[in-house]
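Given below, in the form of structure tokens, are the structures.
Computed from the coordinates by the stated procedures, all read-outs in this text should not be read as laboratory data. None of these values were measured; they are calculated from a predicted model. Cβ atoms are built from the backbone, for glycine too; each structure is taken alone.
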Structure P
Amino acid sequence: MDMMAVNGDTAIAYAWKQVNPDVVAAYPITPQTIIVEAFSDYVADGEVDTEYVCAESEHSAMTLCIGASAAGARCATATASAGLALMWEMLYVAASMRTPIVMAVANRALSGPINIHCDHSDSMGARDSGWVQIYGENVQEAYDQALMAFRIAEHPDVQLPVMTGLDGFIITHAIENLQALPNDVVKKFVGEFKPKYPLLDVKNPVTMGPFDNFDWYFEHKYQQVEAMKRVPQVTRKVFDDFEKISGRRYNVVEPYMTDDADYVVMAIGSTAGTLKAAVDELRAEGMKAGSVKLLMFRPFPENEIIEVLDGKKAVAVMDRAISFGSSGPVFPEVRSAMIDAKDMPKVVNYIYGLGGRDVPPEDIKGVFRQLASGESENINYMGVRI
């Protein structure tokens, strides 16, 4: 393996370089810009033979990817925040047309007020668009997931677009050690793209994107439901294969010191690393604390969540986004899943870190202490000035 010091955006671009997709169409937006900027350098220098298109907008970028993917090309793109929002219409089209596009989302707060820092309001808003969603904790995971996403999206049993989330600035711009796989290993792992129903296969003509009336629309939506149901099994196989070539093991739900834990806190993305540090400190103080990283949010891994959290005294679900008028978006999913647990714990919500507000370990330890004391409300707003 090649050891290098890079930020998360550069790691994504390097992974794409090794994959050498047929088409990358994108529009720059902070904090994603480095991804497409670095990749465009690879194109200009002849290190890949990708057709790179700097589109006039994110809506156009996704439209280009959909068209190219439907024609039979392996496609990738990247965006963030308002750029993802501008793609909104086309996110649903990409999933409905079963185009296996891979997109890196540099998670950033969605206006307004204007803010360029991290929260998950962008990708969480897209949770019902039909895309698979996975989130990384650090630069290494951003790179690894960028590779695995192609295998998941393009699997014949899935054929759905995949969104990989990396926290804006925290992961996108922070420089960390990265163990990159050799090019030939990546090529073999990802494999050649074999489109299922390419438009350019003129001997087997298909129709893409037609008007779909009430007599068949519901059935086509149900096909997406069935494809999502197959994602976990495909993902587990991809994770197994990736461990063989890298030595790094991934799971859709990753518990940390939860076996004997009384109190567990769950998070997505970079905060999962902070959680582990807080757990270590609390364990040294004698508290039976544990944490859970939710790596995959769509499809939601209900069974794995139940297995880890069943029988705990209390669980806090940390959300870096708000579903206004309700709670954080991850919280109701977890609590709904736990209804089927044999011994359901108390499950509460902590909304935190909006607009990039810092999340120090001491604040996380405060969440654990509130869980233990029973002082947590149903929905809590960590660190906000009221």
Structure Q
Amino acid sequence: MLDDFKRYLQRFQLYLLARETVASLGNIRKAFHGGVTCLKALGRPRGNVLISYANQGLLMMKRGLAVPTSHEQYWKTIAMAQTFIDLGYNVDVIHTQNQQFIPWKRYEVVVDTRFNLQRLAPYLDSDCIKIFHCDTAHIIFHNAAEMKRTLALQERKGVTIPPNRFERPNLGPEFADYITTCGNEFTIGTYRYAKKPIYRLPITVEPLWPWPEGKNFESCRTRFMWFASRGMVHKGLDLVLEAFAELPEYHLTVVGPVEDEPEFVNLYRRELYHTPNIRFAGWLDKESKQFKELLDQSVGHVFTSCSESGATGVLETMVGGVLPIVTYESSVDVEDYGIFLKNSSIEEIKEGVRMVAAMPAAEVKRRARKAWERVYTGSTRVRFAEAYRALIEMLLMKHGKLN
């Protein structure tokens, strides 16, 4: 009966117009990502600041809910906003994908991470300080690196996996006065073409596990993990699976949203589900008991991404006493405690795994302790907040906006 009535209504243009209007309004609502969140400084403000980043954490706070811990960008947005509020500025926050926002007031500073800086530049006064915060390597490099990995996979397997982390190129660095990033020299190098001052900030990690006093580094020396978010080929899971399929004496646990990428699952079904030394755990909450148990049972995190701006997931395992075995493009400094993979080949991955497994337990523990201390001393939220405030104070004073 209801289906007959719908078919009857569809004969009328007014119904069709209303249906399309409702759909369009839904798309507009999504595009605004919550609109503008306005935060007020105490007392008379020095001026206004616009931040274009991940506003979900602020929206959750407004509803009395906890800030998500699934990604540090939610907290970093709040920390950036708090910095300017503490310095006497009113702050407006929009989502970086909000392409409808148009400034209706003067902004002393604009901070962006994707496409808004280039779009809003014509609306900004000439003395506005424009800061581009890089939370990826430059998108041109990022895209090219993923396609190179996809092509290499196609040549090895005869199958094409659709790119998962492709983004349209942005011009923000070219419109910015200053660039900030939590990445290392690798990430910084992808932005040097813009010839802008680049400032490095600490990566942030939360939660911070205490040093695992009871961890048995002898018993876990053959057990490794892979932990990352979406983009299996981009993050190098294909290479790691192929390597461990040829290393039956070593065990790998895979943690990530792999099943969200069915083409990848179909290609690597045998390795994921039917290889004795590989266990697919799916996605685990990094604050969960299961994730902590995995950290206690693992000696190394094999992470072979082709492009990052500071792989937070690597530090989240380092703080559990797990050694990093990473590519240079992961944008994590492993100093003298981890293993750098220079070319990400399957043979090199196997060599890195064997190298760690062959270390005496005392040496593994020493390196793991150094990795843990590196995170605790250099990658806390407090360190980020302090470094960000010091940088912003310096820039505001340089431009005469902090007296």
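With FRET efficiency 1/(1 + (r/R0)^6) of positions 152 and 192 (r between Cβ atoms, R0 = 30 Å, to 0.05) derived from the coordinates and found to be 0.70, which of P, Q does the value describe? The read-out was computed on structure Q.
Looking across P, Q, the calculation of semi-axes √(5λ) of the Cα gyration tensor in Å, for residues 96-183 alone that yields 23, 20, 7 traces back to P.
If volume of the Cα convex hull per residue in Å³ comes out at 146 when worked out from the coordinates, which of P, Q was used? Label of the originating structure: P. With mean count of other Cβ atoms within 10 Å over residues 264-271 derived from the coordinates and found to be 16.9, which of P, Q does the value describe? The value was obtained from structure Q. Structures P, Q were shown, and mean count of other Cβ atoms within 10 Å over residues 216-223 at 10.8 was computed from P.
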